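Read through the structures below before going on.
Just so you know, all these numbers are worked out from the coordinates, no wet-lab data involved. None of the values given here were measured: they were computed from a predicted structure. Cβ atoms are built from the backbone, for glycine too; each structure is taken alone.
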Structure I
Amino acid sequence: MKSYQEAREYIKSTLKFGSILGLENIKELLNRLENPQEHLQFIHVAGTNGKGSIVSYLSEILKEAGYRTGKYISPTILDYREFIQVDNSWIEEENVVLGIEIIETKIREMLEEGLPHPTTFEIETALAFWYFKKKKCDIVVLETGLGGALDATNIISKAICYVFASISKDHTPFLGNTIEEIATNKSGIIKENGVVVTCEQIPSIIKILESKAIEKSCTFVVAGMDKVSKISRTPNGQSIEYRKEGQEQMKIHIPFLGTYQVQNVVTSIAAIEVLQKKNFFITNSHIINGIANTKWFGRFTKVNEKPLFFVDGAHNLDAAKNLRNTLLTYFAGKKFIYIIGVFQDKDFQGILEQTMDLCKKTYTVTAPGPRGLPAEELRSIVEEYHENVEAVQSVEEAIVKGCDSASEEDIIIAFGSLSYLGDIYRYFNRKV
């Protein structure tokens, strides 16, 4: 394999093997790579909404504290290599080439022995572990891909801490039809003698997570919002006062507007407190600076000032509720121009029900890939809520029309899927 483009083409060629939940394939592949994951320490993060934000806060705090920190996230928005990072630097193209060359050799051996071909996500997870070992990471913050129990990331034998972001309905064909079934699946990442940290959840989910923690002899911690005494909000972010046990309050700036980010920060700090008890040297200054310096595109991120333009990855019912709450909290009385693209297999009706009454104009786009709902089809569904809707041919056309039609008072919001938000980022950065 001679070039990065060849490596990318090889990875794309494996998409035909689909998404198969299970650990046998990844176990076989990693065995042939001499199990790089066994040389690493992990924080394992699962959940439906917020896990990427928590991964980002934790990674930034650990980096601030001087630990070489691996970060594994999905999906990517800005660039393919974004999914594997060490100290916020993406995996280099040459290491993608080298790693995939080694992995492809091992896959050929597997096929010659009549074993199944690993999926794309299994290959990418193996590449991440190989790279994190190569870079001698002190700790890896590992985000699950889909669910928990049978997710490829769950091949790790243990983690220092198992962290749960908000759990709600999503990916029901794979994870179960009820929120309790989904929580049970996600709780499958919990292993013996660790610490489980969860954000505040509904009682049935807390019961499931706590039962699994007890079964696995784990300490169980709920990151309570009662430690937050003040929340102040501006168009540039939020500030909170957080009280750690036996200490003075920390004043923390959160560089994101989403109201849900306060809970994500509180959950992240609870996980950091676990590490502190395990002799990681992390000070309050590391926490404060790490959170303030966190960058996480697509989570109610401002991309333009005039007109005011935000992007948000809300792509399921719970995330749409959070988006609605954020809009009403920050911009009460305003009307919004929407750009929406969705996947066919998502609860887009639920997303629309939560958001359409706040909207004066909608532009629909086709989200990329075979799962994308055609813009014309989405337009006809949006018309059930209001008539001022237009299907457009491209994300760029939606941006131009949205900005041209916006008054000084209007606010543009793009949401519905993370898959097309990178196009918006590139558009505005190209203009700069």
Structure II
Amino acid sequence: HGQERKDYIDEITINGASKMMNSAIFGQIIILIVFVPIISLTGVEGKMFRPMALTFCFAVIGASLLGMTWLPVASALFMKPGKNGEKNVSRVMRLAYKTYRPSIEWACGHKRMIVIGALVMLTVALLLFGKLGAEFTPTLDEGDFVIQPVLKTGTSLRKTIEMTTQMEAILKKDFVEVDQVVSRIGAAEVPTDPMSMEEIDMIIKLRPKKEWKNAGSKEELADKFKEALSVFPGIEYEFTQPIEMRFNELVTGVRSDIAVKIFGEDLDYLAEKAVEIAAQARMVEGAADVIVEKTVGLPQMRVTYNREKLAYYGVSIESLNQYLSMAFGGQISGTVFERERRFDLVVRFLEDFRQDIDNIRQMYVNLPDGNQIRLSELAQIEYSSGPAKISRDNTRRRVVVSVNVRNRDLQSVGQDIQQKVQENVDLQSGYYV
């Protein structure tokens, strides 16, 4: 009896494995072939999707091996064999056979009609595919918002904190959708994410959608946020999501959905052309939060020496630089001891004097003959606008125009912006987008 049962189990195992081979193995091979292009991806796309494709392939291969070896044996051991094979066929399968068989017989009898219908459906599908938009990756609803206000270049930290606090108060007061708001100003202690003092990351935790009252979608809520924050003049806002922001930054070095990069040498010319490109981008349907990277406009005190007067009075540029360095940065003039601790004694102007250009003009410097003269007699001191930062890609200077996409697909917006820039923006030789 034991030998008969063993032979019976072996027979079931062989039959089950052979059925598995015939019915499923080719389908699984087709599935694996679909993932071959994904496995061959390189760069950022490969880093993102190759692990997923490999995991899926290994799972399919493991399931195939399991289905050909262990499942038939387990079925023979734990499932009670029926006396009549017909009873083991479920009613659902019998119904499927009754429906499927006549369909196949009809299709075999009308081959020309089936082929023509398939070609028509394929043609319609191709036409529709050509009109569909495209995304690099589908936009996921993370349940949170990130608002990035960009203040005027050169805004002090104190002013930035004050305005950020006011923005947070408006969002919490006027929108029941907002649960919590956490803001970050400038760069952290670990400078992996360089930001200036006028750049802010406002991370907004939203309540569940069933509690929303002011908007029905995140796009509408973003518009309402922007309208409420419009009470602060001269501030540009960019709306995104925490993970989406980091992903965009990983792909292009910019946090927005689309980045238009203008490369060249002259920062003023780059900034001028960036403004023109931003104006063209704002005319494209679906383009939102169009922001030009702040590379110029930093207020500076510029001191231009009059070399003729320096030569007349016998004053060197080095000595004047030392005066200015001491006035603004300070100079160590001694040491103060407090028990075992030692502190440098630094001499420099008070903060109010450092911020007033008239005080700099009235500063006296020593002449070689022992007399004194005002700095304004030896140099022209005035306010001017200078570069706020210099950004580079592959050692080339560049300025970025950031664009987010709303209520439209990414590919269509990108193509429209590219077309408008090519038609309406002219660049000098040596400058390119």
Structure III
Amino acid sequence: MDWKRLLIFPPLALGVVVLAAVASRREGAAERPPSERARTVRVLELQGQAMVPIVRGHGLAQPGAVWQAVAQVSAEVAALHSGLKPGELVKRGTVLVRFDTTDIELAIRQTEAALRTARAELNKLAVQRENDAASLQIEERALAVSRNELQRAEGLNERGTLTENLLDQQRRAHLAQEAKVQSLRNALRISDAQREVLEANVALNEAKLASAERDLTRSEVKAPFDARIARLEVEAGQFAPQGQLLLAADSIEVTEVHAQFVLAQLNPILRRPGMGLPPLGRDAFWERVGGERFAKMFGIDATVFLRSGELLIRWPARFVRASPEVDPVTRTIGVVVAVDQPYRQARPGVRPPLVKGMFCEVEVRGAERQDALVIPRGALHEGDKVWIADAEQRLRERQVVVELRQDELVTLASGLEPGERLVVSDPVPAVEGMLLDPQPDLELAQRLSKLAQGSE
């Protein structure tokens, strides 16, 4: 037997065994699927929470009232207040301009004298009329006697006992008596007309006196409210005709800020759950309700901010009114808020007052809403879509409807439900159905809650 030939079989057998083992392992690997790796993402478990809708706009500060003092009498300016200069502050009731009253006082004395004369003439006429009335009664009785005598004389003449000459004398005497009566009656009628003239003269002089006395009160120009002098147009010793502008002053009791807001952002503020949006285009609504009453009805609050470098100053404000029209170009609507006593808290070098022309930020807050679904604005993708982690830890895309976009957060009207998990850190690449390892972002949840309540 050739032993050398037999020695080749063991290596061949070993090779066959090795090949079979390798083939067996490959078949096992083909039968087992590769393991899926989960992508770690941060999620936010949604839940209803309290939310305060806030919108911000910008505008210029303006005085709540602007007063332009106009000369109401034509006279020389006798004196000006010592602090009457542009920029100075004056208190309500301060006499700012005093006119020379010499001519006015002379006019008062002349009118008083004319009035006394007219009243005396009226009294004289009354006495004269009383005398004429008494005389008329006497003359009328005398006329009755004369008429009786004339009738008797005519009777005697008919019987032939009285001559024609004596009868004519009696007739002339009767006519003379009738003339006296008629004269007195005419005098009484004339006195009535004279009385009307004198009464009109008295009324005219009384009106002149009232006008002169009113001019005397107008000889002093007083500040109608606490004000800041804007400009001065007159000097002491200058003659100011009636109607000339003397000075202009701005109220410091109230400052208004006329701010512009995007209508789409303002609508949620002007709407309260269970109540419709007020008709902004109808003045009748605002005239009937009024801005401040409307603000109370809808729970609206306002704050004015002044930002300048590191300086941040705030003033509590009142919602006064909204513009009845929307700007067709910018699609913005004007809102006016008022700050009461803007100078009261002023401190030189630290806190300036809210003065005319300052560019301010106005924050308007609506009524607090309960059970609002609030998500970070960064979690909202193009087309108002979001990613969520479903119950099987898979990535799913969801379409949502946005109700309000507010700074860093968004409130949803529909599309998500409480308890669902919102993906707030986008996986790259994001593939629908990919396996996730969701990690709750508690810090973001706390910050979102503060933002929703307006505390940040």
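Kindly point out which one of I, II, III the value 1.20 was derived from, the read-out being Rg/Rh (Cα atoms, Kirkwood Rh).
Computing Rg/Rh (Cα atoms, Kirkwood Rh) on every structure in I, II, III gives 1.20 only for II.
Quick check: 13.4 is what I get for mean count of other Cβ atoms within 10 Å over residues 57-64, calculated from one of I, II, III. Which structure matches? Before the final figure, lay out the partial values.
Details: I: 25.4; II: 13.4; III: 18.6.
The read-out comes from structure II.
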